[in-house]
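Structures given as structure tokens follow.
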Structure 1
Amino acid sequence: MLKQELRKIYKQKRLELSATERLKLDDLQLIQLQRLPLENHIQLILTFWPLEQHGEMNTHLYTRYLEHAIPNLEVAFPVMNFSAREMNAVLVNDDTEFVENEYGIHEPEEGEVVPPEEIDLVFVPLLSFDTNGYRVGYGKGFYDRFLKKCRPDVITVGFSYFDPIDNIEDRNQYDVPLNFCITPHKIYEF
């Protein structure tokens, strides 16, 4: 299937899940995340604020787990520059204020910008993924461009309520595959 088709299908599939179903699936994905063999060198994670209007999984739950499991873990959130079509990672703490941008994405109001090569782990948003680790995002390419600036050994993790499709037919040379995708019942490693 093509990305545009997959975006439409999987946006709808997520929105058809009830709030109760999503809570249960989020908990199951947290259990899977706890089984992920993360290295001891992880000190900085880039996560993202879930978009409720798109039925995204509760990444706050997963980030809080890692903050508890990894002492002194630093956490960054993306800040988008839509005119330049680029993204920065901004460090946050318990006092950070978040503001909603014009696209409904919560971003840190201020904070230190972290160079991409310092990030050890990235939670990557997706709508669908395939058995080769490629994902369908929201179509703007922010994460693919950002990930190309990260170290080759950065760990990329996606989360999906649904199993992978066989193949995304129209992927291209700019698409960056995931290392892992976590579903409620399985960790896919690529």
Structure 2
Amino acid sequence: MKVAILSGTSRAGNNTLRVAKAIKNLHEKINDEVRIVDFQHYDLPFFNGPELDFDNPTEFQKNLVESWGNAELVYILSPEYNWLITPELSNMTNHYSGPRHNHLFNDKVFAFGGVSTGIGGRLPTMQLSSVFEKLIFYMDQQSVCSPNKFESHYTHLELDQGGRFLKDSGYEGRLQNFINYSRRLCLRFKP
């Protein structure tokens, strides 16, 4: 299975990338093809500023569109900043939601994770799901947003910078269940 993980914050040393790496590690154990798009390299201008040159994308933009476009299963991860998704993810959906990028919203399963240093992360998953469901419908595409949302609590205490589990707290089992559910949902729509 082809998997893309959008690690949706440009903040240096962020915890979201830890979750992205943990998801990647678990998928690679079952030989899935996984690409992480690290938003620490994010370079999309604000949507109300200069337009993107879609014919001459930067390295980050090319990696984002190729990884997302080729994937069957797309994880979108966001830290919870003041009960919102990151501005990077909001801005990304504005840039890539036109007719030129319909393929990014077709024949995929989207799974959402919220990342917190405490007990948070639910609200960004709900916001992302709401926006992506609307875009899929608006662009008349055939994709599904998973109803199973992952909340990464106390992330810095659960995962090291390589996405390896630091302790036996039930976190690994919850993350594995999220991945299993996302894969099963994706496989239901494949011939």
Structure 3
Amino acid sequence: MNKSLLALIAAASLGTIVPQYVALGFTHILPGGLDHILFILGLFLLARDAFTLLVQITLFTLAHSLTLGLSLVGWVSLPTQWVEVVIALSIAFIAIENLFCDRLSKWRPWMVFGFGLIHGLGFAHTFQETSVDAASLVPALFSFNVGIEVGQLAVVSLAFLVVAAWWRREDYAKLIARPASAVIALVGLYWAIERSL
């Protein structure tokens, strides 16, 4: 088989793999990832400016991309049930912290990074349910991550549209961020208990 034919086959394969895995990553967040949506909303609720939100989401993205990749090559593995319990606890933790803080603490970015490592293992469980050959693994993994990021940006964009009129107001925390965080915390704690049984 000549090289140009192999290149055409590879390009056709990428043309199928890339959109398939971008869509899989996106639907893992919207509509299928309520736990990840609540985590991202928890980050959003404390952020009073785009920079604070960007710092948190960037660290979360770096962390979950790292463990997703390491998990897929077999270097990191944890039982699915316990990953799901810790994901639920991470949601509760972020939301509870929102109840007591008005701004990003010095150590919160590192907590977000640590929680991102766990969320990456959750993403890996979804990714591993698909069958992808070794030659397509890297583009599939990259595309899946792109889909996740687009999903997260969609969540943040929708959240901003909902609260845009109040986001800069003095009573935003009292009227919106803290009540929403309390609900998210309760859901996270409920899931942690439910998933541990």
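Throughout, read-outs are computed from the coordinates displayed, never taken from laboratory work. Keep in mind the model is a prediction, meaning the values are calculated, not measured. Cβ atoms are built from the backbone, for glycine too; each structure is taken alone.
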Q. If Rg and Dmax of the Cα atoms in Å comes out at 18.4, 68 when worked out from the coordinates, which of 1, 2, 3 was used?
A. 3
Q: Tell me which of 1, 2, 3 gives -7500 when you compute helix-only ellipticity at 222 nm (-39500 (n - 2.57) for each DSSP H run of 4 or more, over all residues; to 500).
A: 1
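As an exercise: FRET efficiency 1/(1 + (r/R0)^6) of positions 88 and 176 (r between Cβ atoms, R0 = 25 Å, to 0.05), calculated from one structure in 1, 2, 3, equals 0.90. Which structure is it? Show your work: numbers first, answer last.
Values: 1: 0.90; 2: 0.35; 3: 0.60.
Derived from the structure labelled 1.
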**Q.** Among 1, 2, 3, structure where distance in nm of label points 7 Å out along Cα→Cβ at positions 24 and 72 as derived comes to 0.8
**A.** 3
